[in-house]
Structure 1
Amino acid sequence: MSGEQELGITESKEHSTGEWYAEVVQKAEMADYAPMGGFIVTRPRGYAVWERIQDHLDGWFKDTGVQNAYFPLFIPESYLEREKDIVEGFDPEVAWVTHGGYDELEERLAVRPTSESIITPFIADWVRSHRDLPMRLNQWCSVVRWEATETKPFFRTKEFLWQEGHTAHADEDGAWDETMTRLEQYEKLYEDVLAMPVLKGRKPEHDKFPGAHTTTTVEALMPDGKSVQGGTSHYLGTSFAKAFDITYSDENEDEQLAHTTSWGLSWRSMGALIMTHSDDQGLVLPPALAPEQVVIVPIWQEDNKDDVVEYAADVAAELDEAGVRVHLDDRDNRNPGFKYNEWELKGVPLRIEVGPNEVDDEEITLVHRPDGENVVESRDQLVDTVEDHLDTVFAKLYASAEETLEGEIREADSREEILGTIGQHGGYVKSGWCGDEDCEEPIKEAIAAEIAMVPLDRDEEPVHDECAICGEAAEETAYWAKTY
């Protein structure tokens, strides 16, 4: 935001969640609104968090055989049309380029809503033999889907950043293993880095990725009782291989059709992170993602300023040398209280306070961002002590998010009970479901809730024998929720 602004958060997370979220995003310097509706500007602090999410995932991808590549932003219309399901699924959301300068293009170009139709033809060119498989490609890029009506930074924007992986395999088993590997890596990211428990499941048939055989998902529950689709991994079967002729010669020189996957995680994960952990004081970040893991605030009077600042600087230098992201805030023009509030607003996980008492006793005072817990520790074993406290901060964040999820998965066996339970409590409601998309409509129309997922295991017995909506035999369990 430009110009002067009130430093603190003025909205309440509990009572005005949307306004509170927008205020945290802007005042914590994560993002700003762009001049075009539906777009945002990602500020350096926000982008630094995204880069750390990238770094974790990118390392895990490469450890499991994935190579990064980059494909054009624009996709010829004829390429989209080679897979009709994609056109049907994304056509209303596609932004089209019709002119280059003053000249009308001979063929419209789509601004990528996803890249199967531009990547898959090249995989088809590059795969000849079973020796070329599996082929695992990933790109970090932005995509555009012209569907956002009301912008919510990181949750819903017309353009968003993400990674999209695309792979080809010799058979279904290899492709399915790939699908699950990526889903498990997304689960690991949320649980081990973002400090957020998630549920793993499948999207119902009518909500799976266009052209996919199976869409798997990790779902995270927000404190306001809504579910966030945290990342999806798709087993595409042979539909794309047929459309784009991905074939290979097997060991017997017989031509076979490949099985493909695609998988993606976007900066919606950052929206979920902010919504889950932050509070009425501002942003809260887990240690692995915070641009500054520790801020040191020296507290001095004129007669001891030099000693206090020198002591604080030594603490900062030792932490920095050990690889801790640390910032020494020794500004003269701001008092300690202002500094505390500012760094709490910006989400720094751990604050170290150093005053004359700490200098005299060779100690440090550590303050945890999530709950303000205050602990005095010896200056000895500084790095180990700080790392222990950062681990404790992570554990507190995870425990709080876990508490949000616990008890928020309820059961219902009728339409009225689904509506009443979600209306009163939010969270997930499990019911029997016949598998018919029509049975989702009454819930969608009444309270804008939908089937967020169904169990991964197709053979799992439904929670109830009958569909809660129509009373027909239940095929599987539906997890109903309001969603972002």
Structure 2
Amino acid sequence: MQKISKISIVLVLCCLMSVLSLTTAFGSVQTKAATFNELNAPGVFLKQQGSDTCTLCANTMMLRRTALLRGDSDWYTITESSCRYALWYEYVGMYSSYSYRNIYVTSTRIYGNTRSELINLLRQHPEGIVAYDYDHPHAILLTDYSNGVFYCADPANYIASGRIPNSQAMTSVDSIEAVWYVTSPTVGISGESSDNQTEDKTPEVTTVREYWKVKASAGINVRQGAGLGYSVKGLAANGMTLKILKKTSVDGYTWGYTETNALNGWVALNYAQKVTVPTLTNQSVLSADSISMGSSVKVKAVSSGGSGSLEYCYSYQKAGSSVWTDIRDYSASTAVTFTPDAAGTYCIRVKIHDKVTGAVAQLKKSLTVYQPLSNTSVLSSQYTTVGHGVTVRGVSKGGKGTVQYTFYYKKSGAVAYSLLQGYSTNNKASFVPGSAGTYEILVKVKDENNTIVKKVLTLTVTKS
């Protein structure tokens, strides 16, 4: 019985070894001989030997990883030189399909949603897939898609070695048009199930309304999506306040979605500080509340609070009109000069818009525009006799507010004028000459703005 038992065991072992040998050769059984860390050790990856062999090098790295996962102890002997005869058609490029050491590879074009197709292929191929961009000819080895990020190895010698986020590679996943992948054998990473090798774990996204100030001297990259694998769309400068509408966590970072100014994308909030934006207020001023026709007034936008990312709009409305006319549309200018084209009462409006929070604070100021002060004073007669008086009448137009009059006289040749009547609202004065000769009658008109306009009238006096 013992002898039979030993024979049976030997036969069973032989059968198992035969089955294992056959299934390994033909790829019908998934093998898992390497861990994730072993598969992505620096020594697994290569740099291209020639300026035009990026596709050959990327395929060589894929073959190395396949052999490693299959349990080949000599996986490291797979090099660009050793593969060249089987993979490469001189002066043409890569074969669309080939076999090397019982590893079978084929190629296909990518259509439809590029990212979705690549994620699906990486789920099935933990050894990686070679991805190629026809428009900017270059190939990379996509290694995995983990936590929302594509990782790869780039054969280009001036790109960092080893497994890196695709954002650091020469070719972006969004421009991939063709791939090479292993059709046999089927392999897996040790310690992982085949359905969990490259998982598209959609991170939880929460809706918020927060404000964050950039705290990085070089600024923060604004990316297409939440994760280091997404392409960079722009830069949020240091000190800039961002309105964050969504938040999520990917790659060990907290990401925020912003729509601030022309920026629209995801930023790493690890390099920013959450802030409370003070209420925006408007204390804008005019250089004067009344001016004469032909003069100008300076409108200055003054504010407090807000995010600091502000723009200003200036407009006016004439009394009796319902129409607002722009002096200057929204811009970064904090002051504008307004020159009215007619006298009257104007309403000047200043609107301050916070481009981060969306808040608008407006203020209206009244402006009176009056006609320039003029003096058209007259004498009741230009001729009289000694002892007979004339009336001096002050006549004016325009000016600000109430106008006052004062009257002086002197005989021609005299140095100084004598006061006839001091400033008052009385616009009439009587003058009775005491001797014959020629007299100068001076009339001064003054408004509330202390604008003074003079006029000299001439009176001739005879003896009889």
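Every number here is computed from the coordinates shown, using simple stated rules; none is lab data. What you see is a predicted model, and the numbers here were worked out from it, not measured in a lab. Cβ atoms are built from the backbone, for glycine too; each structure is taken alone.
Can you spot which of 1, 2 the value 30.7 was calculated from, given it is Kirkwood radius over Cα pairs in Å?
Comparing all candidates, it corresponds to 2.
Give the label, chosen from 1, 2, of the structure having the highest value of mean count of other Cβ atoms within 10 Å over residues 266-273.
Answer by largest value of mean count of other Cβ atoms within 10 Å over residues 266-273: 1.
One of 1, 2 was used to compute FRET efficiency 1/(1 + (r/R0)^6) of positions 130 and 418 (r between Cβ atoms, R0 = 41 Å, to 0.05), and the result was 0.25. Which label is that?
1
A value of 4.4 was derived for distance in nm of label points 7 Å out along Cα→Cβ at positions 138 and 442; which structure in 1, 2 was it taken from?
Matching structure: 1.
Quick check for you: by relative contact order in percent (Cα under 8 Å, 6 or more apart), which of 1, 2 is greatest?
Sorting by relative contact order in percent (Cα under 8 Å, 6 or more apart) in descending order puts 1 first.
To test your reading of the models, identify which of 1, 2 gives -4500 for helix-only ellipticity at 222 nm (-39500 (n - 2.57) for each DSSP H run of 4 or more, over all residues; to 500) when calculated.
2
Given a value of 1.9 for distance in nm of label points 7 Å out along Cα→Cβ at positions 186 and 210, point me to the structure among 1, 2 it was derived from.
Going through each structure in turn, the value belongs to 1.
Going by FRET efficiency 1/(1 + (r/R0)^6) of positions 58 and 234 (r between Cβ atoms, R0 = 25 Å, to 0.05), which of structures 1, 2 comes out largest?
Structure 1 gives the largest value of FRET efficiency 1/(1 + (r/R0)^6) of positions 58 and 234 (r between Cβ atoms, R0 = 25 Å, to 0.05) among 1, 2.
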